[in-house]
Each structure stands twice: as C-alpha cells, then as structure tokens.
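Right after this note come the structures.
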Structure P
C-alpha cells in the first residue's frame, strides 16, 4: 500500500518541479525577456545605408547574451535577464554606441527609438589656434576636400592643463562648422570658455578630430560626459596644441 502511494506521487512531484521553473533561466532562476530594437547606419559623409546588417548588440553585464542586426536593421536579443541593463551596439568601421539603462521586464522590452551608428572618418584634420580681443580662433585643413555631396566635419575638445583631451576626457567640446573645401576656421568667444570652467591665463590643451555628426551620441555612465562615438581619435600630431586666453 505504501509503495503504491509513493509511486502515484512521483508524477505529481515532477509536474510541480517543471511548473516552478517556467519563465526562469537555467542559472539563477531569474525571469528572462526578449529585447528588440533597430539600428540605422550612416557612411562617413552622413548618407544613410540601405544594408543595416552586421551590427552586434550585446548586454554590458552579460556579453554572451547578444544578437546581430538583419538587413533592415532590426534585432532581437533573447534570454535577457529581467532587471536594469545597458546595451552596446557596434560594427567594425563604425563608432560604438552604449544605450541608457533599460528596465527589462515582461516577455518583450523595446530598446527605444532606432539607434544611429556612424562610420568612422577615413580622412585626417589638422589645426592651429590664435587669439583676438574677444575670442580664440581655430583654423586648419583636411586631407581631402569638403563638398556638399561629401561634407567633412571636425570636433574640437579642450581640457584645462597640459594633458591632451580625448573624446572621453575633456572639459569643453564643440563641433566645427565653418568649412571651405580643404580649409576650415571657427572661433569661440572667451565668455564661453569662462562658462565652461576653463581657467583664464592658464594652460589649456586642445585636440581636433574628424567626426561623423550623423551618429547618435550618448552619456557615459561613469564620467557623465557626452560621448560622440563616430569620432576618429587615433591620429595625434598636427591636430593638437595648447593656448591661454586673457
């Protein structure tokens, strides 16, 4: 009688175990969801690409949980643990984007509006600076001409002191807009430098990098700086220098 009772309870116990594991992962028992989104690709001249495939999307704290975009730019990441996560979107030759923190829950969570990734510029930029009574003037040239069909854009970074700024370590940044074929020139009023916290009559370092302004920027979660990911910053030389202003 006792053996028959035990035998009859075994199937019930197995069903109970299976039901308690529904909607959980195999690891920590957390619910999982699918995160969906879309990406748009722009070449170095800001022209949108029709083929948006090949973008790798990963979870920052779970790099093995990932997906790759289809030709239309859509992607779907399965098995994302419930909770708050950031996502990294990248493709070789393009700037890498990091999303804001996303609360993942339910069966499907959208990442948000389509993310714009920009191709890294293939050209270089040089520059120098001189002061006037009211502003500091920056000027220079590019390795290839800027035309209406193929515009070129640069971004200026400044940092107080002698250490050169980078796209992630800077005190002030601005996109350069005044371009004329091979040459460019722009100026920044002294009061803007004061407002940015750059010290008067002290050393200020600068760096000018080629940039693809079609790409989305993001806020770095550690430094709080706005990052412009489609900035080519591997060429250091005639695009850097220093100055003081009165």
Structure Q
C-alpha cells in the first residue's frame, strides 16, 4: 500500500491508525451491515444519534449541507474508518451529514451497545479516545487546507489520501478503485466540477495519472506528492481557480 509519510492531512498517526483498526473490528463484531446507494444519506444534520458507523466498502462524505443545498466542510471517509463517534459519546444530534459518494456498505453499532462497551472495556474506550483525537487533528489540517490551498493541491491531496487508504500496487502503478466521478471529487475537495475535470485532465497529460473507467492509476506518486505542497494555482499549466468559501 502507498505510504504518504507523516503528513497529517493524508494519514493518521501510527497510534491512531492502530486504534482505528481496533475500533473498526469492534463495530464489525457487534454491529450489522447495510448497503447504501450513491448520495443516499446514512443520516442527516439534526437527526438524533442512533449509534456509531464504520465504512466497510465504498466512500462516505461527512459534510455540512447549507439550506441552499451547497456542500461545505467535506471530509472523505474511507473503508475501515469509523464515524459518528463524537455525537455518540456526547449524545447530541448530528451536526453533519453522512453522504455516500459511491455505492457503499456501512457497519452500524447501536448507541446502547456502544455505550456499554465504553463503560465495560477500558481498552476499547482508550482506542476510541485515541481515534477521536487523531481525527480531530486530521480535521483541523483538512479545514486549514480548504482555507489556504489552491484547487490543484486539494485534488492532489485527495488522490494521495485515496492511494494511502485504498490504493493497491499493480504493475508498478498505484490503482485507486472504485474512483468517484469528477463531480463527486469536486464536492469532496470544495471546488467546482469544471475545475476538477481540468485538473485531472492536466495530471493525465503530465503523465502523473492514467484515468480509466471507475479507476485511476497513479503512475508517478513522487511527482504527485511534490504537487501536494503547492500553495498557488497554475502549477499544472491550468489557470488558477478560485475555491468556494467553505
């Protein structure tokens, strides 16, 4: 699997990653799985918390949707990642939406069972705490990136994180499959669909990626990693693109 190094916006710290694995295994062991179609909400903003979730397969966007239907503060959630932990611990209604981007299978553990496990199993409670802390640091970095990074860096960092989470090595390339549509990538990175299309096409022209049906092959991860540090637009020969406020 692709290793992005210590960059917090791409991967959790090692301790939090191990805690994530253990929390996921508990949710899978005691929970039940359900399938969701693309853009079929797992829960909405304001819904009462029913429990905790974890992605088995697919991709979920944890985000805020404005009254005008605009998606803000996107946070991609990949296979093996639990979510809704904070709301379940604090027993407050959901402050975000959980929106599958592609066909997704999600594990669900009800609130009463989750609470009992926290109280009875100190090791599980510690792993939940470590995971929540790691996710908070990651979310802070993601929020900063949305505020200061150009569209190029946002798309590049999404591709790198997808490679780190679900990429597989194949013939010297890193294959990310299934890959969201250009529109979904735009929503996950807070840019317009046209910008996402132009940037992905530019990466392909540069020989850094190869886009195929429902998958992307990262041919040159070193160059892609270098592009993730860019703070101004235009590095791919594409005119700088203004990003939405949120």
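Values quoted throughout were computed directly from the atomic coordinates according to the rules given, and no laboratory measurement underlies them. Just so it is clear, the structure is predicted and the values come from calculations on it, not from any experiment. Cβ atoms are built from the backbone, for glycine too; each structure is taken alone.
Taking percent of Cα pairs over 24 Å apart from the coordinates of each of P, Q, which one would give 45? Write out the running numbers ahead of the final one.
Working: P: 58; Q: 45.
Label of the source structure: Q.
Figure out for me which of the structures P, Q the number 1.9 belongs to, where distance in nm of label points 7 Å out along Cα→Cβ at positions 50 and 74 was derived from the coordinates. All intermediate terms of the calculation are to be shown ahead of the outcome.
Values: P: 1.9; Q: 2.6.
Clearly, the read-out refers to P.
Of the structures labelled P, Q, which one yields 17.6 when mean count of other Cβ atoms within 10 Å over residues 82-89 is computed from its coordinates? Working shown, then result.
Values: P: 17.6; Q: 20.9.
Source structure for this number: P.
Rank structures P, Q by FRET efficiency 1/(1 + (r/R0)^6) of positions 42 and 106 (r between Cβ atoms, R0 = 30 Å, to 0.05) and report only the one at the top, that is, the highest. List each step's numbers first, then the result.
Numbers: P: 0.40; Q: 1.00.
Comparing P, Q by FRET efficiency 1/(1 + (r/R0)^6) of positions 42 and 106 (r between Cβ atoms, R0 = 30 Å, to 0.05), the maximum is at Q.
Suppose you compute helix-only ellipticity at 222 nm (-39500 (n - 2.57) for each DSSP H run of 4 or more, over all residues; to 500) for every structure in P, Q: which one lands on -13500?
Numbers: P: -3000; Q: -13500.
Source structure for this number: Q.
Compute relative contact order in percent (Cα under 8 Å, 6 or more apart) for each of P, Q and report the one that scores greatest. Show your work: numbers first, answer last.
Values: P: 18; Q: 23.
Evaluating relative contact order in percent (Cα under 8 Å, 6 or more apart) on every structure, the highest lands on Q.
Using mean count of other Cβ atoms within 10 Å over residues 130-137 for the comparison, can you identify which of P, Q gives the largest number? Spell out each step's value before the answer.
Working: P: 12.9; Q: 17.9.
Largest calculated value belongs to Q.
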